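Enquirer: Please find the structures below.
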Structure P
Amino acid sequence: MTTYVLGIDGGTESIRARVFGLDGRSVGDKAVSYATAFPAPSHAEQNPEDWWTAAGTATKGAIAAAGVDPADIKALACDTTSCTVVALDATGAPVRPCLLWMDVRAHAEAADILATGDPALRINGGGAGPVSPEWMLPKALWIKRNQPEIWARAKMVGEYQDFMTLRMTGRWTASLNNMTMRWHYQTQHGGWPDTLLARADLSDLRDKWPADFVAPGEAIGPLTASAAAHLGLPASCLVVQGGADAFIGMIGLGVTQPGDLALITGSSHLQLGVAMRETHVGGVWGTYADCVYPGRDIIEGGQTSTGSVISWFKRNFAPEATFDDLNAAAATLPPGAEGVLAVDHFQGNRTPHTDALARGAVTGLTLKHTSAHVYRALIESICLGTRAIVEAFGTAFEARRIVVAGGAVNAPLWLQIHADTLGLPLELTEQPEAPCLGSAILAAVGAGAFADIDAACAAMVRTARVIQPDMQAHAAYAPVFDRYQAAFGALKQIRT
């Protein structure tokens, strides 16, 4: 008999189920999409029932694709979008659509929460902020202020993650992962943020939150009979706690030790590192104690517009060209794009300036320059922005190992410029679906197949290839990086 585990990844546009062996190799998967509604500017909502319906189809499809006996799937774990807030009645039924992570209607509430000055805000840039309107407390406060009748009906307030585990096990419990990074729960500083809740007029949220929590990799319980039938699994299948997709992706990338960094790329970039120690500094989110691994702190940075900037350029200025054409032309140019400098803050800056009003720019243009120069400068700006974030982490995090996931793994020029600007090698893993694999690793740990997450990662995550930096190019980027850093202040002086 072969033992398998199931990883379920609840994303923004779809949910994917993937069956893995204990060697970390995928044997079958299935994705099922669901709809997002945008009922007003800054609003984004989904129906939690759609997640559950899609999960059943995806799980049964993955098992069929794998061709395995469902009885051989011993455990599952789920990762989901974070800050996707659900409000449920006493039976667990939604009383309104969820507020999806990208919903930012609660900007006033976020400002009011920051204004409390509560010590629990240390994870928000050392207390300087920002508190994102995406996070749990602003969204809960928005519902309370603007939909009091729904707030009164909501006996449970939690996340996508908690809704899924409730449907699977009948247990209303939270993930320590979400709590430490988005609910202001701090294992090293008093636990629940009771004073912050009181100052924000949210004391009643404590009664709606789950009373207990489970850390990633710990067992929640077996499937209920109805959940087992819905998912096509035996009732003996164990449900193990997961968490937020990107953070569980760290596990799927094997980013486990202090100095390890997960560089998650796509329309935006996310930098998640295992810190050497606790720190709370301006311009950086975290550190979050025990967020992913027991006894370790996680530090977080992010760029709001990265791949989206490249898509913007192609769509507006090179619609007839292919990305292969653009990359080939840009690759012929030297570091620094012969004097053209770009700034990637097209949708503001998240880290390290935390300035929503920051804007993008292209400067240094002459009549010699072509679209290839601008294209390369835009890629360089994104990579320089990543370097700025890693440096902003300070002495609490020294990058020793960087593992990349997401869209950039398919873009050799991006990968090389990232390696060159950082002056560090980049690792790519065999399994590109890092959150799914991370969930499967947690399932394997919870089922007792491995002693801990470190041991499971050693067995289930493999490096596919390594991108080595060109150290001559790294040296050439030093003055370019200085110009990039100076550009933020210069642009701030002249913006409207």
Structure Q
Amino acid sequence: MGAEAASGDLRDRVLQPLEETGLKGFHFRTWLTAGMGFFTDAYDLFIIGVVTTLLVPIWHLTTLDLMLVNSTALAAAVLGALFFGRLMDRFGRKAIYGVEAVLLTVGAVLSAFSTSIWMLIVFRFIVGLGVGGDYPMSGVIMSEYSNRKKRGFLVNSVFAMQGFGLLAGPAVAAILLGFGVSHDLAWRLMLGLGAIPAAAVIYLRRKIAETPHFSLGVRGDVAGTARLVGKLTGTSVPAEGRVAKLNGSWTVLFTNPKYLLTLVGTAFSWMFLDMAFYGNGVSSGLVMKALLPHATMLSGILVAGLIFLVAAVPGYWVSALTIDRLGRRFIQMLGFAVMALAYAAIFLFPGLTAIPVAFLLVYAVSYFFIEFGPNSTTFVFPAEVFPVTVRGWGFGISASTGKAGAAVAAFLFPLMLVSLKLPGTMGILAVISLLGLLLTWAVLGEPKGKSLRDASSEHLLEQGEAPLGKPVHAD
């Protein structure tokens, strides 16, 4: 036990300058490198709805065709999150980072040159793999380069880049359609332009250094980690001593009760959020119809962009700016609570759907608190609460569970709208949001203000190693 404690103390000493340093240039370079992927993710998610609308008369698409095109990237994201999450723990963050951006770029370009619905489905699958892989890769890397006091802000800010992607989608569509670009060319440009932001960061992602947490915790490289931390923080970091490699078995998440309970909390709260979030998305078409019953496609796109600007983008950034003060757990619980109340209001007072202004107000409030609350925090939590050897794996499982919930919602909610109507469907969403609130309260702890090693209870791996394995000596 004495040797294990000493090993843990050395890890803390080497990483402490990184945890305690103020915000520096490398934080913002890492944020930009990671965030552009999420800009692309959001752009792709919005633009495909416009694209399929344009393709219906061109390719004579059936309802089944639309379902397949719209859900393919989502299904692929489930696989991508699992695949990249495990790979980054097995081979390292640096070895894998950038591959997901290549998939996003290649998939977007190929999608633009599709000549049939099946080609488009295949290429959207490639895009989806990149989207899914971007979640654990960028979230974990930003977390492992962050400091203790601003980690929530930095990780949350990566995810908040989605807000700008949500605005870019309507803007691109409105510009192309507003200038009279033919529909057959417009949809190809919409998809192809998604390659630009992803391609712009491939080089930066491939050049990023291995994170200090991975090089020390997984590889046991004291000297190399000390040099990197010293370079990043401008301090002198002692490198005397040796540490053992931590247990890297993928089964740790399932055999340790604390890690398993945490995984249940992060994965299923993300699933509840995505189910409710996609339910909220179903409402957007009804809002457009209520506000502009005779509107053109261009008018609908502009109004959707306005809603994103007023409700979504502020929610992302208010969350980022307050998360290290209010805490992840509080923000997530508050967001789920307001979502439940907003959906319950529509369920209990169905007359709201006949009053466009009132319905829009409730809709906008729920949208803001989704982005301010669990849509942001479900991304931050898994980047912090799993030990370094399985952090990507835990994040990947959490993200894939969320996207699986979104896929279920995407298929079931149209049927629910027919059978239960809008108020009944919103009642179901209120229950789902309440479950997210209760799960967060019962299972998830608060990692704000803690070092990443403390937030992830990494010491349990040190105590549980038997044997620790051959120590790695610092040079």
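Rule-based calculations on the coordinates, nothing more; no lab input. Computed from a predicted structure; not experimentally measured. Cβ atoms are built from the backbone, for glycine too; each structure is taken alone.
Enquirer: Which one of P, Q has relative contact order in percent (Cα under 8 Å, 6 or more apart), as calculated from the coordinates, equal to 26?
Expert: Working through the options, I get structure Q.
Enquirer: Out of P, Q, choose the structure whose coordinates give helix-only ellipticity at 222 nm (-39500 (n - 2.57) for each DSSP H run of 4 or more, over all residues; to 500) equal to -26000 when calculated.
Expert: Q
Enquirer: The value 16.8 for mean count of other Cβ atoms within 10 Å over residues 221-228 was derived from one model only; which of P, Q is it?
Expert: Computed on structure P.
Enquirer: Can you spot which of P, Q the value -0.50 was calculated from, given it is log10 I(q)/I(0) by the Debye sum over Cα atoms at q = 0.09 Å⁻¹, for residues 181-444 alone?
Expert: Only one of P, Q returns -0.50 for log10 I(q)/I(0) by the Debye sum over Cα atoms at q = 0.09 Å⁻¹, for residues 181-444 alone, namely P.
Enquirer: Quick one: distance in nm of label points 7 Å out along Cα→Cβ at positions 125 and 365 came out at 3.1 when computed from one of P, Q, so which one is it?
Expert: P
Enquirer: For structures P, Q, calculate mean count of other Cβ atoms within 10 Å over residues 101-108 and state which one comes out highest. Please list the in-between numbers first.
Expert: Working: P: 19.8; Q: 24.4.
Evaluating mean count of other Cβ atoms within 10 Å over residues 101-108 on every structure, the highest lands on Q.
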